[in-house]
Structure I
Amino acid sequence: MAPKPAPNDALSENRFVADKLDEVARLLDQQNASLFRVRAYRDAANYLRGLPHPVRLDYQRGGKRGLDDLPTIGQSIAATIAEILDTGRSGVLDRLRGAADPEQVLRTVPMIGPALARQIHEDLGIETLEALEAAAYDGRLATIKGIGPRRVESLRHSLADMLARRRPRHAPIDRQRPSVADILAVDLTYRSNLDQLPKIKPRRFNPNDEAVLPILHTERDGWQFTALFSNSPTTHRFAKTRDWVVIYFERADQPEGQVTVVTEHGGRLDGKRVIRGQENACAAHYERPEK
């Protein structure tokens with residue numbers, strides 16, 4: 001966790017957070033994201049620079065909800081600010097820079113060392129603490145060799161403590177997600193326009209330090225999407241670098257989520273694009289008559 005700043009540094013921390021939000025806006029603009037999304041980050045940055053008190057106080061008093069209640073700041077940007085205050089980093093910014101390192105994020109959890117972080121990321125495709133918490137409850141984490149029931153329970157408690165301030169006090173029972181149809185449409189748009197999309201320089205698996213990874217920012221039905229090919233060790237091992245697509249989504253009133261879309265091999269969905277973990281929903285989608 002990032003150290004609490006001294007009183008005379010408190011407002012400079014506001015500027016530090018604002019600078020990172022401004023960089024997110026700049027990169028989104030360069031990568032052809034919607035003007036609405038770019039402006040949202042810029043407006044939040046400008047607001048923090050003019051805030052007469054440390055934004056950390058709002059976070060300490062009200063958690064992520066305390067940030068969400070501030071003018072110009074919705075849930076997704078509140079989550080970004082909370083992450084910066086907690087860690088000094090932003091996963092959104094790292095992703096846009098091509099510098100995302102999910103294993104480093106996972107290693108911030110007690111009892112998760114480098115080897116286990118790598119295994120969790122490679123086997124389950126987990127990149128965020130929120131996704132790790134979901135896996136701890138839905139049974140996926142228990143499938144990792146060496147993680148028994150007691151360890152899963154301990155990880156649940158650790159994650160609950162780490163994420164407590166980042167989540168709303170009264171979180172909805174069912175978190176909203178984009179429809180299967182919208183996610184698959186974004187996947188198709190991404191793969192159909194690779195030559196026209198801006199490209200970023202991934203830090204990993206990029207020996208020539210070139211801009212080689214296409215990135216798409218788009219919106220559908222009120223959701224903001226970012227799509228790019230998976231660049232994980234598993235993707236490279238199985239030669240799926242031009243097949244597996246990671247899609248991030250967010251909305252002003254919903255925190256960020258992510259899914260991975262792959263080509264299914266075998267079974268009733270053979271050759272179809274499917275969302276990992278949502279195979280049944282994808283089957284139902286394909287079975288519906290076209291309008």
Structure II
Amino acid sequence: MTLLLSPGLAQAGIALLELLHRRPLSAQELLSGLPKVGGMSSTSALSLAEDLAWLDINETGQLKVSAAGLKVHNAEGYEAALRFILLHYVETQNPDWLQNAVYGRSRVLNFCPVGVHQVFVEAGLAGAPNDEAVDFWDWLAGIARGLQRDHLLTIGRAGERLTLIHEEARTGAKPRWVAVDSNQDGYDVLSVRAADDRAFLSIEVKSSRGGTSGTLHLTRHEWEIALDRPLHLFHLWDLSCAPPRLATVGMDEMGAHIPTDAGAGGWESVEVPFKAFESLFGPALL
């Protein structure tokens with residue numbers, strides 16, 4: 001369960017760091033001797049500090065401030081401390097609202113919980129932008145893009161694994177997982193035409209957890225590689241059902257959705273809906 005951050009909890013965490021910086025305490029000493037820290041329960045403040053990796057334990061079993069906690073403690077002012085807290089919060093908790101950062105701060109402020117929104121306000125990140133605030137939002141968007149890429153990579157790898165299984169069942173030959181070695185080849189799996197025909201067959205794999213409401217993105221590089229290959233197919237995996245469904249798409253079917261250059265302009269990537277190939281989806285050999 002994601003930690004519910006708020007200004008009050010953040011202030012309690014700052015107070016706890018100040019306390020432990022002056023005098024290390026064991027968790028038991030803290031909880032039994034100080035019912036509240038910074039206006040919040042010591043239990044809540046301690047949970048925040050543990051979740052955000054602000055604490056270490058010394059050789060006598062007492063809590064001390066970690067390197068991450070020192071960044072908050074040593075911050076120059078309240079706003080700076082809150083920004084470090086937000087940084088540690090998104091890095092350790094990966095909250096659902098973080099994905100909105102790729103679209104700009106207004107999306108984050110509209111979709112994050114009320115308590116988190118107020119932390120952004122008190123951290124000086126919701127008003128007129130200055131260089132420091134812009135740097136923070138750019139950093140947040142970078143984190144979100146990285147998570148988005150990780151998510152897309154996970155979906156893509158799932159489809160590639162399914163193609164490996166399908167192709168081995170179809171041909172009796174173990175295909176090569178090209179994409180693991182290099183993502184510059186322009187295709188993901190190298191198989192063969194058939195059990196009795198060992199001519200090489202290259203396959204570009206696209207996957208969606210949204211069923212036929214999903215889309216595939218094809219780059220110009222991937223299409224040009226496909227055109228140069230003697231035998232090439234596209235595997236589209238619908239991961240929204242069990243077992244997954246496969247559409248095997250040939251060059252002609254995919255080519256019908258590829259744009260053309262015009263004038264001085266040239267296309268770099270194209271988005272094609274899975275539903276364009278609805279009639280090709282069927283059970284896979286798994």
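Every number here is computed from the coordinates shown, using simple stated rules; none is lab data. Keep in mind that this is a model prediction, so the values were computed, not measured. Cβ atoms are built from the backbone, for glycine too; each structure is taken alone.
The table below lists the values:
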| read-out | value |
| --- | --- |
| Top of I, II by mean count of other Cβ atoms within 10 Å over residues 203-210, largest first | II |
| Source structure (of I, II) for relative contact order in percent (Cα under 8 Å, 6 or more apart), computed value 15 | I |
| At a computed 2.2 (distance in nm of label points 7 Å out along Cα→Cβ at positions 59 and 107), which of I, II | I |
| With FRET efficiency 1/(1 + (r/R0)^6) of positions 75 and 211 (r between Cβ atoms, R0 = 25 Å, to 0.05) derived as 0.00, matching label from I, II | II |
| Ranking I, II by FRET efficiency 1/(1 + (r/R0)^6) of positions 43 and 131 (r between Cβ atoms, R0 = 25 Å, to 0.05), the structure that comes out highest | I |
| If mean projected area of the Cα convex hull in nm² is computed and equals 16.6, the structure in I, II | I |
